[in-house]
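Once you scroll down, you'll see the structures, which are given as structure tokens.
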Structure 1
């Protein structure tokens, strides 16, 4: 069985992720988009290895009231909303409860867009290969929202890249994305942080610094 700590930190994970991705992707002039905040240090290492710029795609998880670490969906820029209706029904949550959480997350999404993007215009993604990067994927709801957003913008190909993902989630993502690159796909996943020695929170200041670099 794999040891619990496989990556030292997100930078180490980014380097290992870049090492399994083929050079042919770099040659297609892709757009690298990190899911903040944790995906930014990972994407920064891929961008550094390939000599390419990168940006952020702001996505917000919709957590279950009282158990916020459990995702019942996600929202993304452009009005994209993905909800796990089966989970919501099993938990007996009312529409007003769900929309209250959605409303709060929309406010935070707008705040982060203004903070991270500043005055920089968004990339023109039409027809481009886009690489979506995160530091790990548990349920996949956040990444699914990102994929839905990009499909609506008529991008060329969608690539999902992460150091670690639950095996069942990785299979679902392969059905939705055009390419998927994951270093580890453990069957017994438990949490993203389990696979990192240092999984300290990425701050807004770190995100802005890495994007500015």
Structure 2
């Protein structure tokens, strides 16, 4: 049986305002110094992992929920193309959580791919595989040398965006996740009174003229 891996918790950047008492916040960002990074939009959906023969949300024993039907259908359509032991990680954006989306390129947006050796592909390799599989990646806000002051000064529309994620552009091992990925989350991000899984499903919307069949 395919070994299953829970997607790790992403530590907050030192200047992230959206931390809670349960979150881990980095004391510094020295480990990013001198490295090429990719900054992507942090999408407000459900973390989802696809293997060749299994799909699950962040919890490895995810139970059925109607908001997962579309992403399961997508998985069924590409499962044969996923190499044995590899896994694709992305955001299931079908159901509205705290941020409504009206112009999505896809209801599933990829942000990392892991090999059978538990290595995250480089960003360039991730883009190549996304193209091969016909998948959309999360929006890229910046790519270049790590610059803390630049990141602190980024203009984030906190009405329409949850925040951003920083990752190294090169490959990294699962055990090095905490020194390879970090996030910035808006203050008071969860603004709903009821957890989305127990509320009526309100679908997000695809961009106009998007004929996504998945």
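We did not get these values from a lab; they are worked out from the coordinates using the rules stated. Quick caveat: nothing in here was measured; it's all calculated off a predicted structure. Cβ atoms are built from the backbone, for glycine too; each structure is taken alone.
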If distance in nm of label points 7 Å out along Cα→Cβ at positions 61 and 141 is computed and equals 3.6, the structure in 1, 2: 2
For relative contact order in percent (Cα under 8 Å, 6 or more apart) computed as 27, the structure of 1, 2 it came from: 1
Given a value of -12500 for helix-only ellipticity at 222 nm (-39500 (n - 2.57) for each DSSP H run of 4 or more, over all residues; to 500), point me to the structure among 1, 2 it was derived from. 1
For 19.4 (mean count of other Cβ atoms within 10 Å over residues 13-20, calculated) the corresponding structure among 1, 2: 1
Please state which of the structures 1, 2 yields 48, 46, 33 when Cα extents along the principal axes in Å is computed from it. 1
Please state which of the structures 1, 2 yields 16.4 when mean count of other Cβ atoms within 10 Å over residues 149-156 is computed from it. 1
1, 2: which one has P(r) over Cα pairs in 5 Å bins from 0, in percent, for residues 21-84 alone, as calculated, at 3, 12, 17, 16, 14, 14, 11, 10, 2? 2
